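Pasting the structures in now, so scroll down.
What follows is calculated from the coordinates using simple rules that are stated; it is not laboratory data. Note that the coordinates shown come from a computational prediction; the quantities given were computed from them, not determined experimentally. Cβ atoms are built from the backbone, for glycine too; each structure is taken alone.
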Structure P
Amino acid sequence: MKTQGLGNLSQFLGNRVVYRNLISQDRNLPGFSDLAREIGLDTHKLPRKADPAYGQVIALLLQKAQQIDQPGKSLRSLVFIGDTRLNDGSAFANIANAGRWQAAAFIGSEKDQPAQITRDTGFDLALYNANRWSLLSEFPQICRQHGINLDQTCAVVLDLDKTSLGARGRNDKAIDRARTQAAEDVVRAIAGESFDVQTFDRTYQRFNQVEFHPFTTDNQDYLVYITLLAVTGVINVEELASEVQTGSLRAFGAFANKIQPRLPQLPVSVQNVQAEFYNSLQKGDPTPFKAFRRQEYRNTVTAMQVPLEINEAMLTSTICITQEVREFALLCKQNGCLMFGLSDKPDEASLPPLDLAQEGWLPLHQAAMLAVSVP
């Protein structure tokens, strides 16, 4: 492991970043509602990363950015750097198909195996899986083999979480740790003296399993909400698990509808949270547990703060820039490529609320971190 000094993602992305709400941090670009209207999508339904509609929105956003940067010069190609074959691979394919561009993707994850980069035969497009982030140095040559030049006609899209920062297989546990600690922190703060860490751990782990994903939709806000209700004695964990497993309770919305009428009987500390959560849920907000996500933002930025010294063991708690991605991105930026960053992390967990912004807290893509590489 080598440390490569301080930096931030805005060094190579500027504010060309979108988080889950699909609102570019570059305010010269249109937001999701305007983009959705232009291509005939529902403005009230945010697509998730693997959805075809997500690819349509991002492709149009890239074209809008290109019109600003290179008037009259259309994009011809797309390069995508990510860390998950299914989620990022689907986003890559959908963006490329929507833009009708020549395209290539690098999906990286550090593994204790002989280094190799191989083309994925499960994709029609040129998608490559690599078990070393250092193999990204070979990717420009691979792109050229596919007729892709890293120049002013090429859009380079970087996944943020567990790619540009917190590299999967190397540093990703630090991102997960910040989120799970935020869940515990916010539940502890709401429950007060009644907080029981064993109930918290048991509930969180029980419902954070694939078998419950059809119910929770793998939404961390829903998971932490369930955990809060268990810790404060509002629900019985085993009864809820049984209802879900037997199919008598299938949709999370139906579960929330059962809790809402009990609002006056809930513990006082839970009532405001319940009201805000349920109101957001009724509006279709995919991030209804605002207090949890605000705490996640605090914990994530805190985990980016540089310790006095860094060693390999500390990579489980300190979030770092992936130096190999930074080097690739700086090369692409120098060559005139259109640079853009994507994150599926909620905006509330990525951007400072007004009070923290006034104290000097920064968006995740602007926060200073140590960069780390592995030869």
Structure Q
Amino acid sequence: MNKDNLYAFLLVAFFLAHFCHGQSMDYSKCSGGISLSPNNFYSLAFQGKKGIDKKNLYGYETSREVSKNQIWLFFDTPSSGLLNLNLKRYTEKFHVYMFEEKGGQICQELEEQGAKFIFSESNSVDLDAEFIFVEEALRYAVVLMAEDGIKDSLDFSFDFSPQDEFGNEIVDSLLFDLTTHGNAHEYQIHVRDAVTRRPVKSKISLTGANEINGAYVASELILNVRKNIKVCELKIDAEGYFSFDKKDHSILVKNGLKDTVFLKPLVRGAVAKIDEIYFAAGLSTILEESAPKLNRLRDFLLVNPNVNIEIQGHVNGDGSQSFSSKRLSKKRAKGIVQHLVAAGISPKRLSAKGFGFTNPVYAFPETEMQKEANRRVEILIK
């Protein structure tokens, strides 16, 4: 399965998981709109709403009645660039609207008619290759509208290419060269997108070795080292990506002095394991040894303010799916949520779920290592 298909699969799984567990996702309103990542494929169905939108799309639509059967999508621009909307419909009639806002509260700006109307298209079989130049640090809303009661699906993607107003490609790259003349060797860290292999400007933290200790912002960091460094912790954070941690990071003069770190982009529906979170045996009490990783999870959420996560708890067991194991795993997940809220993360961005022993890494664990792999905490990007 290639990466594009994997992204599509994860996204569909995310929506199915919410529907199957009875969670409401009313994205037919601006307040419930879905924030999308660029350059991913999505498939989403209308909710079959009935009735007329009495506000007529906040007064922006004056030529026709507006159905309540809408899908609201948001896109936040990391830079200026070219946004390509590709939408394929399966309904008899289909409308799309696009708006731009600058103040950070798009629903309020629409209510006050302060948002900028970009375009609308109607009665097209497909909306293919609608190219729009978008500006940096703005939010764009795309409203898809079908007739009453329609529950058909849409396939669509927002393809984004960072460009300046003259059509030149923008690469989010920053070279930070701290080398000086002398006999010291150069050590380089290059941070790249795991999918596109392009540079990613990131916060790079190095600890454990006095000569290079520090926090730097760069996609390519160059430092001087005079000798082998055996113990060093490397942490890398960038908005829109999973964090990267590596303990006991060795820098060896003889090994070329270059490390390339590939950051995995955040994709709605993706799941990542959070290592080194420990609980008291059989209890939901979080042990003090977990503090560093919990703080890293807090930092990850601070770096990515538009990301919501579900904390998923798993325990080891004997293969049963007992109520007690699910209850324990959920209590542990809730404990992590409470820790993050106490650390300043909005509770609206967090939820907790316990899986008990229903989804083990090893169905029949034989070693302590396998049992430990089953006792884990994961996060789901929502």
Structure R
Amino acid sequence: MSEFGLLGENLGYSYSKKIHESYGLYDYELFERKPEELEDFFNNRTWKGINVTIPYKRKVQRYCDEETQIAQRVGAINTIFERDGKLIGDNTDYYGFIHTLNLVRAKTNGKKVLVLGRGGAAKCVREAMKDRHAGTIWQTAKHELGDLSKMADAEIVVNATPVGTAGTGFEGKSPCDLSQFKRLELVIDLVYNPEETPLLKQARELGVQCIGGMEMLKFQAEKAAHRFMGCKNIILIGMPGCGKSHIGRVLAHKTGRQFLDTDGELKKETGLYSEELIKTRGIEDFRRLECEALSKLLNAENAVISTGGGIVTWEDSYRLLESSGKEKAKPIILWIDRDIELLGTKNRPLSKNLDQLYDERAPLYEALADLIVDNNGNPDDCVSYIKRMCKI
């Protein structure tokens, strides 16, 4: 039996095996199980990680020791992986759907969204749309698909039902008639087989922008592979004002990681911002507290960690960065480099003599960094460069 695979009841339609094995990292098996076989599948497992599909995305929750924040919000699990002997439940569909929205450059802010379906995929869409600041969000159950007149002014329609899926009783069918939505701007069908469903075909005939579920499937599979293999943390170092926090947040969002930063951890622990800590408690006490915050954050998994500009000057912090990952997968350390004249100095009490600070710190940044990243241009280009170079 393979260590990784897909759990579901009927998997003849699935593309997951082909997608996962294309990474060349592991064999991937289709685990077709009846509901009464779930207990044995989990109690006598030989696998280390699985994806989960219909009808088990909620039923597997009771077998997990922990759930990620996204899985808790969605109320459904599509990925389970092992960490330190525990089974962790996650929902990578969320990141796949966000990726789909990004691909079509969807304008969601304030839009009226109709989500067809009430299952795990539909809840995932709902949470993603809330995060993308959609306006009204309607959800419909299967028995409600016949009368959608109350939602006729929907601007985005997302099919999160299996209607239209090849090889099922829903093949060749559409969940609704799109002509009733006079303000329609975008149609997303999460069905990925066939690539053109009846719903997408009608959207194209109406001249409405649309996209199917294949890109979401591939992207969520990449995120699941990261979970299975133990996704490396990414640590950002560099001068104050070089853009670490902004780049870190964007990079975390685009790679399905959590964003953490030492300044944020210090604020959480002390109730004070870094500049306030320096003024009230002095630089040495600040560096000690910063080191404690770093030590805590280095225990996180699947994270982008932004650090303070002067963290490398404190010997204990430097050693933590230098030795990080010896017990786990070694993180990738990136030096975000920016020309001195472009560095922001507002609310940065130590950013007085930038030339001198740079001369002192640059050798330390360079010694620690796995990759030096130029951030003198467009931050989005910087993030794309990081993803390409680090293969994430």
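Using mean count of other Cβ atoms within 10 Å over residues 189-196 for the comparison, can you identify which of P, Q, R gives the largest number?
Working: P: 13.9; Q: 17.6; R: 20.9.
Going through P, Q, R one by one, mean count of other Cβ atoms within 10 Å over residues 189-196 is largest in R.
Going by distance in nm of label points 7 Å out along Cα→Cβ at positions 77 and 93, which of structures P, Q, R comes out largest? Before the final figure, lay out the partial values.
Numbers: P: 2.2; Q: 3.2; R: 1.5.
When distance in nm of label points 7 Å out along Cα→Cβ at positions 77 and 93 is calculated for P, Q, R, structure Q comes out on top.
If helix-only ellipticity at 222 nm (-39500 (n - 2.57) for each DSSP H run of 4 or more, over all residues; to 500) is calculated from each of P, Q, R, which structure is the one that comes out at -5500? Provide the component values of the computation, followed by the final result.
Values: P: -13000; Q: -5500; R: -11000.
Answer by label: Q.
Given a value of 4, 11, 17, 20, 13, 13, 11, 5, 3, 1 for P(r) over Cα pairs in 5 Å bins from 0, in percent, for residues 221-284 alone, point me to the structure among P, Q, R it was derived from.
Working: P: 3, 16, 31, 27, 16, 6, 0; Q: 4, 11, 17, 20, 13, 13, 11, 5, 3, 1; R: 4, 14, 19, 19, 18, 11, 8, 5, 3, 0.
Among P, Q, R, the structure yielding 4, 11, 17, 20, 13, 13, 11, 5, 3, 1 for P(r) over Cα pairs in 5 Å bins from 0, in percent, for residues 221-284 alone is Q.
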